[in-house]
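In the part that follows, the structures are each spelled out as structure tokens.
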Structure 1
Amino acid sequence: MKEKVVLAYSGGLDTSVIIPWLKENYDFEVIAVSVNVGQKDDFEAVAKKAKESGASKFFAIDKTKELVDDYIFPMIKAGAKYENEYLLGTSIARPIIAKALVDVAKAEGANYIVHGATGKGNDQVRFELGIKALAPNIKIIAPWRIWNIKSRKQEIEYLKEKGIELPFKENSSYSRDENLFHISHEGLDLENPSNTPDYKNLLQWVTPLEETPDQGEIIQIDFEQGIPTKLNGEKLNGVELIKKLNEIGGKHGVGVIDLVENRLVGMKSRGVYETPGGTILYFAHQELERLCLDRETFQAKANLSNYMAKLIYNGQWFTTYREAISAFVDVSQKYVTGSVKLKLYKGNMILQGLDSEYSLYSEDFSTFDEDEVYNQKDAEGFINLFGLPIKIQALLRNK
């Protein structure tokens, strides 16, 4: 009986090559698995292509809701942004894809999991750390690290030799990753950071700024314990809410970044990311936190958000480290409940007002008018004590 392998299959260039390559170089039964994380794929067409390429079975597994509820929303609650800018759209989907692959491998009795991530990228680490955490005895095959194919051009030539239809028009496609939360673009002219992106032809979700409406749009997002629950007064589940925000934000040019980032494997890479709904949610959530969190919690959480971003980027989701940070975040969000109004205009998000029954803002204490709750003379003693180390140092050094 042939050994079984589970292949993370998208129907794109890499995985189109991997099935015939596995059949040619190993005596395996190939089980193709496509994980639906909100990408706009025709899974019937993907299944047909996988089987025509030599897969014995095909599974399409819908993980969109789980991705939002158990991965994206905890990430937004944490305020995690890699290197203070990247909203981790590709990174956050990798652990749930790894989990789905492991589940199929266990159910089918497969001893191997195969992925198409390259030996230069971050995804090889993310997939494999997820697999190791959930199924440490399953073996992993990463063709890009062992085959003789060295480029996308050679992959295309290989498919032509095998008589397999290309998944895109030759010489016309960026390397893209898409899920409900974002779409990324890499390769071609973007590989030179001095090149200006051709946004009119590049962007898939977000309207170029020159074509956005001249009239801004005001929206309101309601949060409950850090989780967005309503848009403009309408209660929505997470998937519906992100879809609507993607549409609204995209219309107004919100959520595009052109980023040179530091990959985990050591090199820099350049990509353009579209994350319209996510960009709005990150901004609105943090503004509500400013209203509802005390200073020490807000500042401690800002530090932890960097650690959370790094571990998500590095593929360390299934770790005690991540669970511990999430535990802190969950406690911090107990009172992050309220509404945020924003105006979206020409790529901008302009705060229009905050409201929360748990607001820590006190007009009685903060007012510039006369008040009866704050004795301004108390500040003198506070400053004397707070500045005492500075004063002592100055006195001693000036002797």
Structure 2
Amino acid sequence: MLPLDGITVIALEHAVAAPFATRQLADLGARVIKIERPGKGDFARGYDTRARGMSSHFVWSNRSKESLTLDLKSKDGMKVLSKLIDTADILVQNLAPGAANRMGLGFETLHAKHPKLIICNISGYGPNGPETDRKAYDLLVQAEAGFLSITGTDTKPSKAGISVADIAAGMYAYTNILAALLQRGKTGKGAEINISMLEALAEWIGYPMYYATDGAEPPARAGAAHATIFPYGPFMAGDGKEVMLGLQNDREWTTFCRDILEAPALETDPRFDSNHARAANKLDLTAIIMATFSKWSAEEVITKLSAAGIANARMNDMAGLWAHPQLKARGRWREVDTPVGPMPALLPPGGVGAEPRMDAIPALGQHSRAILEELGMDSASIDALSGKGVI
């Protein structure tokens, strides 16, 4: 038995934030019915074709779901949705700003009929305020939340290589839904959850915000290095490959000087005897580190750092992550079915009790007929909806 066995989620979702949240609910055993546009589906299905002809985003965030195509602009489509909501525990939506309320899917409207229903709304800027109707995509929210101002090099800001604003919102949606289920168990009542991408990413940027308290200078953009701790970042080894290392305290600095640099006098050198000093004199210290590392290959550097208890990492690419020996040794890989055959998939982190659910990625509308039959519709009625383009 999985923690969310018996829980039904209706997902009016697209792109990343809501699908990532509901996929994690499915991981825990929830039944997730994904509502998609007839003929087109979630537009993330068309982002790319890199996952054996499927979209990489869609494959990642939509396993273990059922796909029901439904035209929600039609009366017949809304009737079907209303029947589905009658069976649901949770409704998740990240439609365009204001769309859910215009469709009669606002909390006040639904709560009167379904007092136990949990409704989670994911938007760019929240349900009120001057920006509430503003469209929001991941990169745009990275800019609004100040993320770009602290990411990149000193000459050029850079976006995150993943949809960090979407993922932040999806994670807060997921955890808030779990909290709402616990609360419902105590009160018997559902709840409304409003997740803003801006607010989610702003929470993740708490340290840079506090670093810049009262108008102080924000952390400088430092590329792959840390903005305020040094040495903490990439350094070139003698074979031309980079190694990441990180020193967090003066005890590690002492070890680094003695065991790696083989220069114990540097420990008390006033240029380097505190993190503040090392950061202020990073060019001098970088030259010393590079001169030492140039004698060894990247793997030799990693071996020496590990033996000395200095935190380090390889600069892996995606091929390196696919082949990571730790993921293999921990048994983290599984296979999931897809419309084009089996695909490898990572088990989600953590887990409570039984192994998380790892079911198929659905084809567009794959479950439409079966779901409508569950709602009591006969074949002729379903065929009629199909003929009108409702499903």
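Of the structures labelled 1, 2, which one yields -10000 when helix-only ellipticity at 222 nm (-39500 (n - 2.57) for each DSSP H run of 4 or more, over all residues; to 500) is computed from its coordinates?
On the way: 1: -12500; 2: -10000.
Computed on structure 2.
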Upon calculation of volume of the Cα convex hull per residue in Å³, for residues 192-359 alone from the atomic coordinates, which of the structures 1, 2 produces 135? 1
Kirkwood radius over Cα pairs in Å, for residues 232-327 alone from the coordinates reads 13.9; which among 1, 2: 2
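Given 3.4 as the derived value for distance in nm of label points 7 Å out along Cα→Cβ at positions 280 and 368, which of the supplied structures 1, 2 does it correspond to? Walk me through the intermediate numbers first.
Values: 1: 3.4; 2: 6.8.
Value 3.4 for distance in nm of label points 7 Å out along Cα→Cβ at positions 280 and 368 corresponds to 1 out of 1, 2.
For distance in nm of label points 7 Å out along Cα→Cβ at positions 128 and 216, find whichever of 1, 2 sits highest and give me its label. Let's see the in-between values first.
Working: 1: 4.9; 2: 3.4.
Largest calculated value belongs to 1.
No value in this document is a laboratory result; all are computed from the given coordinates. What you see is a predicted model, and the numbers here were worked out from it, not measured in a lab. Cβ atoms are built from the backbone, for glycine too; each structure is taken alone.
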